[in-house]
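Below you'll find the structures, each written out as structure tokens.
What follows is calculated from the coordinates using simple rules that are stated; it is not laboratory data. It should be emphasised that the depicted structure is a prediction, and the values quoted were computed from it without experimental measurement. Cβ atoms are built from the backbone, for glycine too; each structure is taken alone.
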Structure I
Amino acid sequence: MIVVQDLHYRYPDGTAALQGIRLTIEEGEFLLVCGPNGSGKTTLLRHLNGLLQPDSGEVLVDGLSTCREIAQVRQRVGMVFQDADSQIVGETVEEDVAFGPENLGLKPEETARRVDEALKWVGLDPLRSKSCHLLSGGEKRRLAIAGVLAMRPRIIVFDEPFASMDYRGVQQVLRQLLRLRAEGRTLVLSTHDLEKVIAHVDRIVVLANGRIRKEGKPQTVARKLEPYGVRPPCHVLTGGRELSWLPD
């Protein structure tokens, strides 16, 4: 589904953010990317749909280059940003979700159909006429997900989806993630809050200083995180063995 080939990226100030990243993401996989601040997580995610362009190396999505075929790539890869407010462009919930399909040039009836489906999917249909700035943090994150779903991508990238959210908001977003996974979508997620998703992901990739330092099944990698500046989940710290938390 996604192939990252010897990816290098340096910011204008000279910071080497990514150094030789090689990574393959399979269709239907739920991949967790973790690492300390400044490790390159967000930089890597933004290469997956062409928001950033590599200095060298290549990212391929379904064989399409994120440099040369960016429009086709973005139809396949949607991204939910850490700051949901930065992704909201409409005055009302309904207007915001319609923005993406409208920019694809879809007919009004198709746009309306997609908006209806996306809002019902994330449970925001009763709020469709509500002003976006009056939504809670969890509702804004669900709105951002709805806006991406209306574009119908097969791959969805989440950058710190639980940032600055209370317990209820975390549960709302996590339920949406698990529904997406159950539908067979490919999910790529970065977070410092491993506790919330580690029981559900298929694989963990650990970044540090712009390089992949460790990758593998969560049961294995969870016990090897601390040397890379990542806080292990509580079950590891307390000597437990199970990865079992799941919201009702």
Structure II
Amino acid sequence: MLKVVNKLKEIRSKVDMNDRFKFDFSLKDESIFNSKEKEELDGKKIYEKNILLKKIVSEKYIKNADNSELDFWLINNWGGIKSFKSNTKNIKKIDRFKKEINRCKSMLVDSFNTISSLSKVASFMSPEDFVIYDARVIYSLNWLIFSTNDSDLQNCNKYFPIPNGRNSKLSQYDMKTILNIGHNINVKGGENELYYRKNVAYFEYCNFIKENVEEILGAGAMPYELEMLLFVISEEEIYNEIIKLDFIK
């Protein structure tokens, strides 16, 4: 993965996150944040605002790790995933997921199937250890692996299972199809060799981010800053490289 790291270092030198990061949110009518917290966040640039939110929310979790109201605010309001409803089934799913990430070894496939939602909670509970498994982030990371990989399945770096995404621009170029064609996978089941197993994929992803964030972004950089960079570059740097592929034109 050294080539991926070097490519990210090159990309990072050309990206102004304060200008490019556009994932905004509002706390105006949110009762789980006090007036001091809202005031601290008010007026910040969007990128800085999201970083400060990590600090504020992680401190809330330190005081109360079993905070369902905060869990669902992150998933539904901040994350915009309205389909993950606050109900008994999903509360139990989040509780189980919190136990799984505490072990840091494996998780049920059922947990991974909603990892885009659940990882939002993990990333705020323990921002030094966990990051969000977002479709755009994984799209960027898989492309960077592909573009620097060995075509031989025996020697290539594994890819990360791709969660469902909501980005119409990226959906024009399905990453799973690109990887299959690029590695000449045309036998049913053969593509399983390409990807990490779902029960360990999230932990492998978090480990890659944690192990390389300072090399890419500099001393003191936090894992979520690298995740946010991967999120930002998906629609420009990564997209612009993909559209040049001969086999998808």
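Here are the numbers for the structure shown:
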| item | result |
| --- | --- |
| For helix-only ellipticity at 222 nm (-39500 (n - 2.57) for each DSSP H run of 4 or more, over all residues; to 500) computed as -9000, the structure of I, II it came from | I |
| Computed 12.1 for mean count of other Cβ atoms within 10 Å over residues 26-33 - originating structure among I, II | II |
| At a computed 15.8 (mean count of other Cβ atoms within 10 Å over residues 2-9), which of I, II | II |
| If P(r) over Cα pairs in 10 Å bins from 0, in percent, for residues 34-177 alone is computed and equals 10, 35, 33, 18, 4, 0, the structure in I, II | II |
